Structure P
Amino acid sequence: MPAIQTKRWTRVEYERLIDLGVFGPGDRLELLGGQLVVAEPQGTDHYSAILRATRVLQAAFGAGWLVRPQGPVALDDESEPEPDVAVVSGDIDDYRLAHPARPVLAIEVAVSSLALDRSHKASLYARAGVADYWIVNLVDHVLEVHRDPAPDVEAPYGWAYASIEVLSRGAAITPLAASASPIAVTSLLP
């Protein structure tokens with residue numbers, strides 16, 4: 001039996017399909033490593049965690065930073081994930097013509113997507129040089145902090161984070177790009 005052939009999409013092709021209206025409002029897709037992946041459905045805890053993180057990060061980063069909930073990030077030619085929350089420099093008008101490419105912090109809120117967020121998405125963010133990647137893990141009620149992207153031949157996209165720290169409710173974390181603003185892990189968990 002011949003091998004199944006699949007088509008890998010580029011970010012430009014994906015954005016063109018969006019512009020043409022190929023995908024409807026209910027089609028929750030992301031482009032990850034050239035493949036269209038269905039995004040995790042959002043329960044109330046998931047959505048509440050996104051809103052919490054957005055509020056907390058807006059206060060921590062302040063002026064000069066844009067906290068983007070569920071917005072596309074143009075990581076590379078074959079990846080345009082939509083992190084649950086991303087922090088980028090500048091303001092809304094800076095991204096009127098193109099999605100940001102270099103978030104200083106990307107956050108995924110995970111329930112059923114936990115394995116994907118730990119492996120594939122972590123590898124993509126590491127490959128793109130995102131220095132600070134957090135997973136709000138709603139399964140175990142912890143915050144997973146991924147830092148120090150480095151090449152890793154065993155990772156799905158050839159990169160992984162060399163430092164992974166798991167923080168419980170009593171801990172605090174300071175974003176790398178907002179070193180004067182520690183955040184209580186409790187404020188990120190519903």
Structure Q
Amino acid sequence: MAAGDSAVSICSDALLLLGAKPISSFTDGTDESNTCDRLYPNVRDMTLSMYPWSFSYKKLKLARLLTTPVNEWNYEYQLPGDKLAGPRAVFSSESVSARPFKEWEILGDKLLTNEKTIVIDYPYSTPEFSMPPYFVQLIKYMMAWHLAYPITEQEAKTTYWQAVAVGPGRGGYFRQAANIDGQSQPPQVIEDFSLIEARY
């Protein structure tokens with residue numbers, strides 16, 4: 001993991017890519033720091049949401065609320081405040097052999113179901129110290145793209161850094177980073193052969 005990286009260092013490197021002065025903090029009073037402070041959280045979370053990055057998920061047992069839904073479900077659970085999107089998988093047990101199930105519904109910041117225990121895998125707003133180097137580099141390119149016009153007022157630089165970051169159709173360095181990330185994930189094994197069996 002990129003233990004030495006921070007939001008400020010990532011933004012500083014992005015500014016250097018644009019030929020601008022780096023910042024020492026988000027509150028140093030410069031136009032660059034103010035712009036980075038406004039843009040960085042959204043760019044970070046947007047980039048985390050663009051792909052199921054292996055490092056951006058965590059597992060959590062949800063707290064069951066005392067209130068009950070006013071519909072077909074029996075229980076409701078509070079979703080975590082750091083989630084970026086809905087859960088990737090929902091389990092009705094803490095067992096390591098538990099399999100995901102689909103009898104649930106998301107309503108606002110609550111998960112509704114009939115199960116008495118809920119564990120979810122979900123994407124969260126990952127801190128910089130937990131980001132691997134290839135993703136930190138991607139964030140720098142993404143910030144250079146989004147900072148280019150506010151900092152330099154040059155459309156050409158905006159276009160250039162957009163191409164470096166995502167290219168056409170999620171290409172650019174994004175594709176390279178996604179490929180690197182994919183190599184760290186286990187291969188998906190098809191265990192359900194019901195369609196094949198139906199042919200015989």
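Derivation of every value follows stated rules applied to the coordinates shown; laboratory data play no part. The structure displayed is predicted, hence computed values, not measured ones. Cβ atoms are built from the backbone, for glycine too; each structure is taken alone.
A compact table of results
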quantity	calculated
FRET efficiency 1/(1 + (r/R0)^6) of positions 104 and 168 (r between Cβ atoms, R0 = 30 Å, to 0.05) from the coordinates reads 0.20; which among P, Q	Q
Value 133, calculated as volume of the Cα convex hull per residue in Å³, assigned to which of P, Q	P
Origin of the value 14.4, where mean count of other Cβ atoms within 10 Å over residues 80-87 was derived from one of P, Q	Q
Comparison of P, Q by mean projected area of the Cα convex hull in nm², for residues 48-111 alone - largest value held by	Q
Structure from which 24 was derived, relative contact order in percent (Cα under 8 Å, 6 or more apart), options P, Q	Q
With helix-only ellipticity at 222 nm (-39500 (n - 2.57) for each DSSP H run of 4 or more, over all residues; to 500) derived as -12000, matching label from P, Q	Q
